[in-house]
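So, here's a batch of structures to check.
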Structure I
Amino acid sequence: MAFFEAKGIVKFFGGLAAVNSVSFSVEEGQIYGLIGPNGSGKTTIFNLINGFFPLSHGEIFFRGKKISGLKTHQICRLGIGRTFQVVKPLKRMTVVDNVIASAFLHAGSKNEARALAEEIIEFCGLVPYKDKPARSLPIASRKRMEIARALATKPKLLLLDETAAGLNPSELEEAISLIKKMSESGITLIIVEHIMKVIMTISHRILAINHGVVIAEGTPEEVAANHQVITAYLGEDYSAQS
């Protein structure tokens, strides 16, 4: 039994199949990369996993339980958390209060929620910012806060949507370190990322999609050498030369 499995998932918007018969499985403890050009369906897959969009066809299983058809909050409570490509914090609230808000998914009291939030803030390297308004954070720290809010829901599987986008080289290294740290803590990760340095450095396996369909799946080395992947990212002309 796979820790997580998507079976033939399909999502239509009108007559357009944004995701078309995509199947993959993720083992517990893996860092699983999801790549593809802009508009290929990556974020739509995340939205299908966490119930934000209903499936048109197919099934999704988590730890042996069918989760397709459940509400987003039910899926989150089962242990699937996520971040968003566009970070939208509760801007007027402090960093610690943003994380406390997420901690209430499982915490039975404010003291319990605060204790969990402060532990996660330290884990994410946000202690210097914890009492500052969320709107005052620079982009790298704002993305870390997004991760902290997701971690406060105590996920067993975490979906990370372009957490490295917009970061400078040193911030990128810090983001990679944090992702590895989360993995080492026992969280299974599925990562959408355009920065190949990130995805190729940390992923155990990678799924490549284009126009909503799977074009490759395998180790980072296998996917990077795949003709269809090279064509999708760099074009037919480059592929013909390689």
Structure II
Amino acid sequence: MYAFADLSRYSLRQRCTIRLADVLFYVLIALIGRTVRWTVVGGEHLAALDRGKQPFVGAFWHNRVFLATWFFRRRGIVVMTSQSFDGEYIARFIQRFGYGAARGSATRGGRRALVLMRACLRIGISTAFTIDGPRGPVYEAKDGAVRLARALRVPVLPMSVSCERFWEVRSWDRFQIPRPFTRAVVLLAPAIRVRDDADVATGQAALQTALDDLRARGDTWWVRSPAQLQGSLARWAQ
């Protein structure tokens, strides 16, 4: 999962495209990621899991993956990636950041990918899902993370990243590309622990609520209230 896959099944043109896209995305994320000014909220929830050497299932929104890839790099987290042409170069550039790639998705190879992720959790390696991927609907949490966490008796860690200034791609998820030197806030919620006898729908609803709350807080992080604006104007007038 941490090694590049064999590309022999692709044509020469496809192999060249995969390698080029891999390097370009890696360089782009690394260059922009280094310029971002970070704020972390709820970092104690991740720190508590680290102290207890507790693997977890991370869950975040698909359109926030750019900065999430940079922020959570070098932790060895295994992420599900699509078994497709696009999925191959994505797998490669996230591997360059220290992630593992479990190839499969809800539409193709998902069972194999989940088997790999279960094996990782059993030996203490954390995993992560873009919880509304690969095709949406946007901001609608699917139940894969909850099912995996319940089966392995590990917590789900809701996380979100919001940036102040970004470009938005015209895609199903309105993918966000942060502008250089923007400010960004990483928010983490308390880990959700799903009991063996718990209803999956209940856990999924709890995860949806947590992620919605993180996104709302992050996306309004730099919006000032009328009182704050009035105070700023008063200080400027003085």
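Computed from the coordinates by the stated procedures, all read-outs in this text should not be read as laboratory data. Worth saying up front: this structure is predicted, and the values here are computed from it rather than measured. Cβ atoms are built from the backbone, for glycine too; each structure is taken alone.
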If mean count of other Cβ atoms within 10 Å over residues 7-14 is computed to be 10.4, which of I, II is the source?
-> II
When volume of the Cα convex hull per residue in Å³ is calculated for each of the structures I, II, which structure yields the highest value?
-> II
Across I, II, FRET efficiency 1/(1 + (r/R0)^6) of positions 71 and 95 (r between Cβ atoms, R0 = 30 Å, to 0.05) reaches its greatest value in structure II
Looking at structures I, II, which one was distance in nm of label points 7 Å out along Cα→Cβ at positions 31 and 143 calculated from, given that it came out as 1.4?
-> I
Re distance in nm of label points 7 Å out along Cα→Cβ at positions 55 and 111: value 2.1 computed from one entry in I, II; matching entry is structure II
Taking mean count of other Cβ atoms within 10 Å over residues 39-46 for each of I, II, which is largest?
-> I
Give the label, chosen from I, II, of the structure having the highest value of distance in nm of label points 7 Å out along Cα→Cβ at positions 47 and 207.
-> II
Test item: helix-only ellipticity at 222 nm (-39500 (n - 2.57) for each DSSP H run of 4 or more, over all residues; to 500) calculated as -11000, pick one of I, II = I
